[in-house]
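Below you'll find the structures, each written out as structure tokens.
Please treat every number below as a calculation from the coordinates, not as lab data. Just so it is clear, the structure is predicted and the values come from calculations on it, not from any experiment. Cβ atoms are built from the backbone, for glycine too; each structure is taken alone.
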Structure I
Amino acid sequence: MPRNKVHVRKGDTVIVITGKYAGKRGKVLQVFPATQRVIVEGVNIVKKHMRPTRSMPQGGIVEKEAPIHSSNVMLVCTKCDQPTRIGKKLVGQKYYRVCKKCGELIDK
């Protein structure tokens with residue numbers, strides 16, 4: 001089975017480039033490499049009907065983020081604060097992600 005890669009990681013700041021939430025920024029909360037989807041904070045909010053449980057005796061309707069495809073988000077550089085593609089740079093024995101616009105290392 002081929003290994004699926006996603007260009008963003010948990011904790012990255014991204015901007016949504018297409019769809020209903022285009023232009024919205026948020027932090028990546030979770031990444032699903034197998035399906036190439038990500039959950040972004042405050043993006044793709046859905047209402048989920050919850051059955052009553054011990055922790056939530058009332059039950060009710062909960063709003064939560066749903067996954068979106070990783071191709072619909074673009075990484076935001078920490079230095080130039082712009083959406084950018086990423087390159088790879090070898091520093092010592094390890095590869096780091098690099099901003100294509102300003103050349104700054106994204107992973108420190």
Structure II
Amino acid sequence: MKRYGSIIGLRAGKIDEYKKLHAAVWPDVLEQIRNSNIRNYSIFLRQLPDGKYYLFSYFEYIGEDFGADMAAMAEDPRTQEWWAVCKPCQEPLVNRAEGEWWSDMEEVFHVD
């Protein structure tokens with residue numbers, strides 16, 4: 001199992017919409033997340049001192065081929081629809097890596 005953390009901005013005018021969406025995530029999307037070997041998935045919201053809002057995501061990956069599992073998720077039509085609804089709420093970081101939407105974070109500490 002490997003832990004993943006990532007971050008993205010959330011547009012201030014879209015906070016309520018984003019919360020409503022995630023209070024009732026589509027069952028097909030949840031199934032695809034599980035089928036892609038993701039477990040213990042959470043998203044947290046915080047306004048930072050710069051006045052902007054940020055989402056922090058955490059999940060655990062239990063599969064053997066992360067790239068293939070993420071590709072399968074990205075190819076899923078229902079997940080694509082979900083992302084199309086969520087993306088207008090999000091504001092990617094300007095310093096994200098090429099090809100990223102959510103910016104990966106480095107794990108610097110963990111204890112069980």
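If you line up I, II by distance in nm of label points 7 Å out along Cα→Cβ at positions 19 and 67, the top spot, with the largest value, goes to II.
Structures I, II were shown, and helix-only ellipticity at 222 nm (-39500 (n - 2.57) for each DSSP H run of 4 or more, over all residues; to 500) at -10000 was computed from II.
For FRET efficiency 1/(1 + (r/R0)^6) of positions 51 and 99 (r between Cβ atoms, R0 = 35 Å, to 0.05), which of the structures I, II scores highest? Evaluating FRET efficiency 1/(1 + (r/R0)^6) of positions 51 and 99 (r between Cβ atoms, R0 = 35 Å, to 0.05) on every structure, the highest lands on II. I, II: which one has relative contact order in percent (Cα under 8 Å, 6 or more apart), as calculated, at 42? Corresponding structure: II. Here mean count of other Cβ atoms within 10 Å over residues 3-10 was derived from just one of the structures I, II, and that gives 17.2; the source is II. Quick check on the output: 2.0 is distance in nm of label points 7 Å out along Cα→Cβ at positions 27 and 59, derived from one of I, II. Which one produced it? It must be structure II, since only it matches. Can you spot which of I, II the value 9.6 was calculated from, given it is mean projected area of the Cα convex hull in nm²? Among I, II, the structure yielding 9.6 for mean projected area of the Cα convex hull in nm² is I.
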